[in-house]
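Take a look at the structures below.
Values quoted throughout were computed directly from the atomic coordinates according to the rules given, and no laboratory measurement underlies them. What you see is a predicted model; the values in this text were computed from it and never measured. Cβ atoms are built from the backbone, for glycine too; each structure is taken alone.
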Structure 1
Amino acid sequence: MDSQNKAEAKYHFFLTRALPIMAVALMVGCGILTLLIWSSRETDRISSDRQASLMALVVSQLRTAVAHDQESVTVWDEAVKQTRAGNAGWMDSNLGSWMYDYFGLDGIYVLDPANQPVYAFARGRAVSPDAFSAIAEDVLPLADTLRAIQRAGDRSQISDRVLTPGVSDIAVINRRPAIVSVKPIVSDTGDIVQAPGEEYLHVAVRFLDGNLLDELESDYLFDNLTFSWVQDHASDVSSQALLSIDGQVKGYLLWHPYRPGLAVMQRVIPVLLIVIVIAVCSIAGFLMLHHNRSKKLEASEVRIRYLALHDPLTGLPNRTYFNEHVDHALSDEPLQPVALLYLDLDRFKQVNDTLGHPSGDALIREFGQRLRAVVRQDDVVARIGGDEFTIMLRGRSDRVELERICERMVEVAQRPFELDGHSVFVGVSIGAALAPDDGRERVNLLRKADVALYYSKTTGRGRYSFFSEDMDMTLGRRQRIELDLRLALAEGGQLHVYYQPIRSARDRQIVGYEALLRWNHPESGWISPEFFIPVAEETGLIEDIGAYVLSEACAAAAFWTGMTVAVNVSAVELRNPAYAEKVEKTLAAAGLEPRQLELEVTETAATDETTAAADNLRRLRALGVKIAIDDFGTGFSSLGRLQSLNVDRIKIDKSFVRGLGQKAGDEAIIRAIVDLAHARGLKTTAEGVETPEQDAGLTRIGCDNLQGYLYSKAVPLHELKDMIVARRKT
C-alpha cells in the first residue's frame, strides 16, 4: 500500500509539478530558439547588405580618388607649358613616374588636342607613346566626352574639392579590370590662354585587381576578396558588379560575407539547451545561481585588485605596483643588480594638440606594447601618468647590455606610429639609475633616474643618460642660467643679435638675413641658444627675449634696401593674444615695411588650433608680414599637411641638407617638399648649406633660397654693415 502511495505521489508530482515545468521550459526554449534563428538570419542579411553597400561606396571613392590625385599635377601652369613643349623628361618626372610612385597609378598617358599620345607610362616605366593604341578604344570616347564638356563650358562638376571637369569609367585594360580617368591639363592661374576642348589631356589607369584587392581586404575587412569575370551564385559568396558608364558589366568583386548571426547562433544554441535543462532541474538551477554569484564576487575582487595596481589605458602596472616590486627587489639579500629607468615621450603634447586625445591615447598604448617587447618577461614596465613610464630591469650588471636595451627603446620610439591615417613621429628620452652603484633606496634611485632623464631632455632629447654626480651639478647650473638670464635682460649688454645672409639660388644675390640671438655671459662666455632658449620658454622669459630680438632686427632692417629680415618666434609668444599688435607697433617704431619682415614659426605653432595663435597668424599675414615654417620635415610633420598650412615659405631642415648626395631618401624628401611647396605657390629656403655639392644639388632641385656656412656664418651688426657697404661698392 505504501509503495502504491509513493508511486501515486511521484506520479502526481510528475503531473502537477515536473511535467508543467518541463513543458513551460520546453515552450520557452523553442520560442527562444525560433527567435534566435530568425534574428540571426536577419542579422546576416543586414550585414551582407551593408558590406555590399560598402563595396559599392569603395569602388565609387576609388574613381573619385584617381581623379582627385590627377588634379595635383593637371591644374598647373608649368604642366600646360611643358606638355605643349613636348618635354618628355619633364612629363615623365611630374605626370608619369611621380604619379606612379606617389599615388600608385598603373598607367599614365598624355594626349594632345588631336587626341594623339605624346607620352605613355606603363608597367612601371615610361614607354613609347604608341603603347596608347592598346587602350585607345576605351579611352578615346571618354576623351571626346570631356572635350565636349569643356567646349560647352559645363562647370556642373566643379566644387570646393573638384577643380576641373573630368570623365572616368570602368573598363577592361590588357585583360584586367581598371578605372580609367581623363582630366584636362589647365592653368592654375588663368594666365595661359587655352581654347575650350583643345587642352592636353591626362589619362590615368588604376587596375582593380592584384595588390589593390589586398589593400581593400586589409582596410575594409573583406574576407577572401577576389575578382572574377563571372558572378558566383553560391550562398556563401557576395558579389559586386563593376559597371561601366553605359551599364555593361565588366566583372565582379567576390568575397565571403561576414555572418555574425550564424556565429552567434552556433555559440548560443548549446548554451540555450543547457539553460533549458537547468530550468527543468530547479534545485540544480538554484545551486548554479549561487555558484555564479560566488564566481562574480570573486571576479569583482580580482578586478578591483587589478585596477588598483594597473593603468586602465595601457594595462601596464601603475606606480603602486611598480613601487612594491622595486622595494621587494631592493630588499633581497644579497642584492642583485637593479636598473631603474625613467622614460618621457618627446613631442607627445604636439600629438594631443594636433590630432586630439584619442590619438594620444592610442600612441601611449602602442608605445607601452613596444616597451614590453624590448624587455624580458620578469622585468617591470609601468606607466605612472601622462606620457611617463618607469622600467625595472633585474639581474643585469653589464653596462653595455643596459645601454643596448636603452638604445633599443629609443629606436622603437622613433619608428612611426600610424594614428588615424597619419604617420606620427615622436621620440623618447630616458634616464637611468643603478642599484647598488647609485644607492639602495627606491625614492633616492628614482630621483636620480629623474635627474638623468632631465639631462637627456635638455641635451637633445631622443637619447638616454645614466645618472652621474655631474648631472646634479648640471641641474644646479640650469637654475643659475635662469637667474643669469633674468639679470641679462634687466641690465643689458649680454644679449646680441647676429645676422646670417640668405642667398637666392637663382642669381646668387643676398635677398635677406636671419636674425639669430647670441648670449655672451660675463663669466661663462658664449652660451648656446639650444641651452638657454628652452629655459626661457619654460620660465616665461621668452616673450621679453623675443621682443628684444624683434626690435633689434626691425631697426637694423629698416636701413636695408629691398631685403628681408627673418626672426624666429616661439609658440609661447604666438599664444599671447596681443602678439600681432606688438609686432605692428615694433614695425611702426622702426619704420620697417611689414613685407620686409618674415616670422619663422614651428609647424606645430602654425597648426595650433587655439584661438590666440590662429588669430595672430591671420592678423600678421593680413598686415603683410610673411610667415615661414622653420625646420620643416622634423618632429611631427607630414608632406600632406602642406595642403593646409597658411604660410608663405617652407624652410627645409639642415638634417636633410646634410644627407644630400649621401642618402637617396633625403634628396627625395627635399624634392617632394620643394615640388609640393611650389605647387601651392610657396617659396622654399634650405638651411645648413655647407658644401658646394649641397649648393649644386639644392639649386638643381629648384630650391628658391639658400643659407649656411658655405656663404657666411652669422655676424654681428657692425660686421654686417661693413659687408653691405663692400657689396654695394662692387
Structure 2
Amino acid sequence: MVSHKIRLGADIGGTFTDIALEVHGTIYSTKLLTNYTAPEQSILDGVEIVTRDAGISPADIDIIIHGTTLATNALIQRHGAKTALVTTEGFRDVIEMRTENRFEQYDLDLVLPPPLISREDRFPIAGRIGAQGQELSPLDEAALEELADTLVERDYGAVAIGFIHSYLNPAHEERAREILSRKVSVPISISAEVSPQMREFERFNTVCANAYVRPQMANYLSRLQARLKEMGAGCPVFMIHSGGGLISVETASECPVRLVESGPAGGAIFAADIANRFNIDQALSYDMGGTTAKICLIDDFQPQTARTFEVARTYRFCKGSGMPISIPVIEMIEIGAGGGSIASVDVMGRIQVGPESAGSEPGPACYQHGGEQPTITDADLILGKLDPHNFADGKILLSIDNARQAVSRDVGSKLDLDSDAAAFGICEMVDENMANAARVHTVENGKTIDEYVMIAFGGAAPLHAARLCEKLGIARCLIPQGAGVGSAIGFLKTPFGYEALASRIMSLSSFNASAVNALLGDLRGTAERFVRAGTDDRILFEVTAYMRYAGQGWEIPVPLPNREFTESDKATIETLFRERYVQFFGRAIEGPEIEFVTWSVKAQDERPEPDKVALDHEGTPIEAETSRDVFDPVAGAYRPTGIVPRDTLQPGARVIGPAIIVERETSTIVTSPFDAVVQSDGAILLVRKGAAA
C-alpha cells in the first residue's frame, strides 16, 4: 500500500489560488490572488507559506495534487494554440453546423458560439469508416502527405484528427497521425483516444478542445514541475480531472481536456466526504469562489456524474448554447456569480450580476488594485458582511469608500438608489439567481430541494449560504472546517481514479455476452493502467451501461454488476434498465426494443471510510463579545450583529443569529432566521430557528 503522510493540494481559480497542506492529519492553508502571467508563482508562494506554518520544508512533501481552471479559461477566452482539424471528407463543417438545435426557440437574433477552429483551418481527407466499423473506402494517404507540408508551412501549434465512426474503428485516425507526425512536430490528438464515443459533433469538438489547449497546458505543467524541484519539492505531482479522480502529469499533458472543471470537481469531492462523515444522504454542494458559483447534488455520498458538459455558454443557463465536451465529469450547474462578478444595470433598468468578473487583476473596486467596476465583494463590504481590515487573513486591505463610489456610480445613480440600497439589490439579485439555478437543477433531476442539507464552502459561499437557504426553504446548512479553501482540501480526499468509455450499439435481444466481456475487459484494463500510475492499493471497479429504447435520442445510465456476463443475464439487465427508467421518468415503456449505446468502467483506489460524526442541532447559547452594524434582509435595515472568531468557539456552542463567525479565509453570515451550532469536529451547522432536527 502507498502511504502519503504529507500531502499538498493546490487549486488555481479565476480570482484566488488556494493551498491546503495536510501533515499527519492537521490542515494548514492559505489563499492568494491568482497570478495570471505566471500561475505557478501563486502555488510556489503558497507552498512557502504553508510549509513555514507547518514547520517543514518543501522537500518533506510526499505528494502534490493540483487542479486548475487554466484549460477552461483558455477555451472560454480563446487563448489556445493555432489548431488544425483533419476530418473525413464531407464532414468539414460538423463543428460549425452543430446539431441544429435552437436552444432559444423564439430568439430571432440567436447567436451560436463560433467554432473553436475556423473553416480555413479544417482539412477534409478522403476515406470512410462505416457505422459498423468496416472500411468503406481507403484513407487517402497521398493527400495526407501533402497536407503535412501545408501544416508545417502555416505554422500550426497543434493538430486534431476526427474521422467519422472512429470510435468503432480507430485505424484511419491512427494511420493519419502516423503519416502527419513524420513531418509535423507539434502535438497531434485523435478523437478515438480523447473521446471514443458516438455523436460526431461532440466528439469532434472534444478532440479540437484537447488539441487547442494541449501545448499551453503541457508547457505550464512542465514549468510547474521544474520550479517545484528548484524549491526542493521533488515529490510526484498528480492532477485532479473533471470526473473526480487523480491522473499523472504525463496523462494530463496528453489529454488536458480532462482537466476542464477539475477545480470544481475537487469541491464536490470535499462536500461528498463531509456528507459521508455526517451521514447526510442528500446533500447540496454549494461552492462560491471569486469568479463563479457551482451547485452539485450528492446522493448517498456520491456526486452526480455525466458524460458530457458545456463550456463557454453564450446564453446563461441555456443548455446547448456552449461548447460540448464529451468526457466523464462530475455534473454540476455553474453560474457567473462569484465575489468578483461585476454588477451593472441593463437597458430595462434591471440589476445584472456577472458572468463578467473583475478576477484578481484588477479585482473589485474595494481591493484598491485599479478596479473601478462594482462587484459582489463591494456590495458585501458596504452591507457590513466583511471586515475591511481582516479580509483574506489581512493580506488585502479593503476600501469601503471605493466600494461605495463604484456601486453608486454604476448601479445606484441609474436607479435613484443610495449605495446601501444598491448594494442590497446586488446581493439579492445574485442570491436569487443562485436559488433559481438550484431549483432548476434539482427539478431536472426529479428531486425536492428542501429535503437536502446544504454544504457551503469557497471564499464567498459562507457569506451567502444562509440567505440562499432562506430562499430555497432549506433548514440546515453545514460550513465545514477549511471552507474557504474547500476545493484544495477536496484534492487531498480524491482517489486515484479514471473512467474509460466506448460506444458500441447493441440491442438487448441480440446481447452477445462474449463480445461485451471482451469490451469491458479492455475498458477495465485501460482504467486500471491509469490508476496504477499513482497507487498500488486495491482498486474498485464500477460498470455502467448507457441504454435507451430504440428510436430515442439519448440514454440513461444503468449500473451493472462488475463480473463476467452470460447470455442468461439478458433478463437481469432488462429489469435493471426498466427500474432505472422508472426512477427517471416515472414509468417504463412496453414494446420497444432496448439498446446499449455506450459502456463505461470506472476504476479507483479504495479509500477508508471516514469516522462518522453525529449532527448536533441543539448546543448551548453563547454571547458575542463584539458587534458591528450589518444589514439584515429580514428587517430591511442595519442592526447590531455579533462578531465571533471561529477559533474561539468550542464544540456544542450555539451562536444566535444574526451574527458573523469570522476566520482567516472567509466569514459565515448567520442571518436572523438561523442559529449556528458548532459540531464536534469544528464544523458549523446553520439551523433554521424552530426547525425539527
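Structures compared: 1, 2; top value of relative contact order in percent (Cα under 8 Å, 6 or more apart), i.e. the largest, recorded for 2. Structures 1, 2 were shown, and helix-only ellipticity at 222 nm (-39500 (n - 2.57) for each DSSP H run of 4 or more, over all residues; to 500) at -16000 was computed from 1. Computing Rg and Dmax of the Cα atoms in Å gives 34.8, 139 for which of 1, 2? Label of the source structure: 1.
Of structures 1, 2, the largest value of mean count of other Cβ atoms within 10 Å over residues 98-105 belongs to 1. Could you tell me which structure in 1, 2 was used to calculate distance in nm of label points 7 Å out along Cα→Cβ at positions 522 and 546 as 2.9? It traces back to 1. Between structures 1, 2, the greatest calculated value of FRET efficiency 1/(1 + (r/R0)^6) of positions 362 and 506 (r between Cβ atoms, R0 = 41 Å, to 0.05) is seen in 1. Here FRET efficiency 1/(1 + (r/R0)^6) of positions 130 and 306 (r between Cβ atoms, R0 = 41 Å, to 0.05) was derived from just one of the structures 1, 2, and that gives 0.05; the source is 1.
As an exercise: mean count of other Cβ atoms within 10 Å over residues 210-217, calculated from one structure in 1, 2, equals 14.4. Which structure is it? For mean count of other Cβ atoms within 10 Å over residues 210-217, the value 14.4 is produced by structure 1.
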